[in-house]
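Peer 1: Heads up, there are several structures right after this.
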Structure P
Amino acid sequence: MKIAIGCDPNAQEAKEEIIKYIEAKGYGEVTDFGSDDPIYANVAIKVGEAVASKEYDRGILICGTGIGVSIAANKVKGAYAALVSDVYSAQRARLSNDANIACMGAFTTGNKVRELMVDAFLGNEFVPGCSSQPKVDAFVKYDQER
């Protein structure tokens, strides 16, 4: 799996911890899209474009709360960024919503919770034909037609 990751300067330490965790768990190849730009939208859009183009399988974005990077990444056609704040939401982001980017907060969750959310997000797959399929189809159709 190819994973794109980025953050704002406030989340640099959290991002580095997540990169180490992903590599230790063997989830795949991680590319760091940076953290120096104080305008978090810039890195969020870069990660969104990389994932939407299918150059990367998944993305992870981090800012203080995860809210800003989520909003910014979702402006990219084909990027489906979910703000995850707990393990269940990270799991459902994949299983029920086929999200391709997880957004999380460096100030709102601790390192261990972020690790568990990474496990839930990277360790689950959307099941085509499941009961959530019509819901996912609806937002994908809207996204493609805009």
Structure Q
Amino acid sequence: MITVVETPVAGAQAARLRGPARQAYERFLDELSHRGCAALGYRVTGPEPLPRLCVKHLRGNDRVVVAFPHPTDAWVLLVGTHEDDPGRNLYDALYELAGVRPRLDERRTKPPCCGDGGPPTSDEDLVDDLVARARALAKSRRRS
């Protein structure tokens, strides 16, 4: 069994999901807790720490981003839509959270999340940093 924890940002984002989108997210959480990285689709490409993060397509344009500090622990970092609108695009929020941006000329691949029998683990310091940034992001968005 995998321990699944949501960042404050992901929890607030998930709380706004309704109907079939909410059901898809709940099914994903259940699958993540039972199957770990096999419940996710692909790793993000780009500079570190992006390749240590995994994405799952939930429903339509809805996505979820997860980090694994250990193979038995999963942190849901972000939940949102993949849209053309820069203010609402999940990947823009992810790049802000991670403090990096892929190069525009970099080819985007979607390697599987699970490799060599397990997830691409992120050391605890990286996950702690991402969680702290997620908390700061949540606070700054509440103030604006």
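A short reminder: the numbers here are calculations on the coordinates, not readings from a lab. Only a predicted model underlies this, so the values are computations on that prediction, with no experimental measurement involved. Cβ atoms are built from the backbone, for glycine too; each structure is taken alone.
Peer 1: Out of P, Q, which structure matches 23 when relative contact order in percent (Cα under 8 Å, 6 or more apart) is calculated?
Peer 2: Working: P: 23; Q: 29.
It traces back to P.
Peer 1: Same structure, new question: Figure out for me which of the structures P, Q the number -14000 belongs to, where helix-only ellipticity at 222 nm (-39500 (n - 2.57) for each DSSP H run of 4 or more, over all residues; to 500) was derived from the coordinates.
Peer 2: On the way: P: -14000; Q: -12000.
The read-out was computed on structure P.
Peer 1: Match the computed value 2.4 of distance in nm of label points 7 Å out along Cα→Cβ at positions 34 and 130 to one of the structures P, Q, and report its label. Please report the intermediate quantities before stating the final value.
Peer 2: Working: P: 3.5; Q: 2.4.
So the calculation was done on Q.
Peer 1: The value 1.5 for distance in nm of label points 7 Å out along Cα→Cβ at positions 10 and 66 was derived from one model only; which of P, Q is it?
Peer 2: Numbers: P: 1.5; Q: 0.8.
Among P, Q, the structure yielding 1.5 for distance in nm of label points 7 Å out along Cα→Cβ at positions 10 and 66 is P.
Peer 1: Tell me which structure, out of P, Q, gives 3.0 once distance in nm of label points 7 Å out along Cα→Cβ at positions 26 and 106 is calculated.
Peer 2: P
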